[in-house]
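Read-outs throughout are calculated quantities, based only on the coordinates presented, and are distinct from any laboratory measurement. Please read all numbers here as calculations on a predicted model, not as lab measurements. Cβ atoms are built from the backbone, for glycine too; each structure is taken alone.
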Structure P
Amino acid sequence: MSAFLSLGECMVELAQAGDEMYRRGFAGDTFNTAWYARRLLPDDWTVSYGSCVGEDAVSAEMVAFMEAQGVDTSTLRRLPDRTVGLYMISLDKGERSFSYWRGQSAARMLADDLSWLDGILKDREMIHFSGITLAILPPEQRELFCGAVSRARTRGAIVSFDTNLRPRLWGSAEAMREGLTMGARTADIVLPSFDEEEQVFGDASPEATVERYRDLGADLVAVKQGGGALKLWQREAGMHEVPAVKVENLVDTTAAGDSFAAGLLTGLAQGKSPQDAAAEAMQLAAKVIQARGALVPGIFA
């Protein structure tokens, strides 16, 4: 059986449900990717989520939710005196912004036990993490985390890194640049968004973004451009452009990149070409952003 492992933080999500009401759910960038991956991969793949949770009631509810969604939770570590973070989504014409409460989040301890971390990374065909995964960790633990992922990559795992910037989570712009660069050095696949890369690294074009991550060792770079075409580069095949998907009714861009990552990675895992996998991933993301919230089961009906 093949194994897909996504690493990071799942949180309590409060999403607008209309009439000034909010719906509670559980979500978070890398968990969203795992959730979509579970629906896209065949049954001979396990999809696991690697993180830390508390021992309180809401943590137990989160674990039960993951299990009900078919996501393996044997890679979770439970910590006393900790809980899970919470975020609230605010929407303005489909574009989202976030408010966070994560001071006691157990996921911030993701890299404080390297024996456990190395153990859950072992024997994984595909590993996925993000810039948020790194941003929530103390600086010294970022290096330990990336070292553990690098060891798994050396053992044969394909590693994917979604840069997914949240500037408020980083201590400084320099720390963010250093952290993203460190994460990219551990990865075979890098998934940046050009608007973010332009802002943080001063990239003049998507091609410049590709070149920077190529030089850090990536074999595949997919540069997202919001509603524009995808710039897709592969070491063996060079640069391709994947056309944008027309969206008739933009509702909520939450999880657009997370679902794209799931579509691309699961397509590659099943032997599709990068171009075909990317095109299908863009179709998936286009469906996701036409509904509210991060997880949209209706598109699989």
Structure Q
Amino acid sequence: MVQGEGRDVTYTQIDYKVADRIATITLNRPDRLNAFTFTMRNELLDVFDRIDADDEVRAVVVTGAGRAFCAGADLQAGGDTFNKDKSLEMFGGDDLLEDGTPRDGGGTVALRIARCLKPVIAAFNGAAVGVGVTMTLPMDIRLASEKAKFGFVFARRGIVAEAASSWFLPRVVGISQAMEWVATGRVFDAREALAGRLVSRVCPPEELLPAAYALAREIADNTSAVSVAAIRRLMWSGLSASSPWEAHRADSRLMAELGAAPDAAEGVTSFLEKRPAAFPMRVSTDLPPQVPDWPRP
């Protein structure tokens, strides 16, 4: 259930709430270890649209209900789980590529998260396997419980790493580490995930969500929402810039635009006056057109 004024939609496979300017998305199929379905895909696409439209949301925390984060695709269809002619869970609807190929559901979620205007923090409370980990790669910060396990198990299922992970994973952990994990398809623990830079911190289970919320709170309390949105887009688009000169051009345009805007004046004035900043600009109305954008997923 979506909580709060103007959020009257009921979700069936995720839970969504907003409190103190932090949104929490909980994958909520604990009886199936939060396994990914086409319904979950659609609900995640919808909730990230809501997040971008809601100026009260400054940061997002994503976690799982029960003992898993997401155990990957729901395999109840057995051997036909990934058969495009028989599986409505993985390839439902009429969302097609230009050549008529059905789009990978996990990929549409990953691309929607990549396009989000708010920083996204993954809190891996338990197993994150298959799409359960690949869809988190465009999240900005990933924290793991000591009980979390990870697996890019696609080669062991006779399919390929999806959710645009061939683009995201080598940029997050490097090509050699990425290939080791996807070629072996093995399941590995949180310590290996930390050593390989998939996650930035490993916490005792009881400290995981407090740590994620502390990061979200630091963002919400101290930064300009417009600045964070612009920086997030600059960072992700910069990963595929042809040279630092291309990044310099993008930086320069936004420095010129935002440097003359109200948030910059407030940021400097509040610092000089030794008081907390009260940034007036809103992402929904004040995001400059110079902010890089990607096509809608």
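Suppose FRET efficiency 1/(1 + (r/R0)^6) of positions 14 and 214 (r between Cβ atoms, R0 = 30 Å, to 0.05) works out to 0.85; of P, Q, which structure was it derived from? Only structure Q yields this read-out. Taking distance in nm of label points 7 Å out along Cα→Cβ at positions 38 and 278 as the criterion, the top-ranked structure out of P, Q is Q, with the highest value. When mean count of other Cβ atoms within 10 Å over residues 30-37 is computed for each of P, Q, the one that comes out at 28.5 is P. Structures P, Q were compared on mean count of other Cβ atoms within 10 Å over residues 102-109, and the highest value belongs to Q. Could you figure out which one of P, Q the value 19.5, 65 for Rg and Dmax of the Cα atoms in Å was computed from? Label of the source structure: Q.
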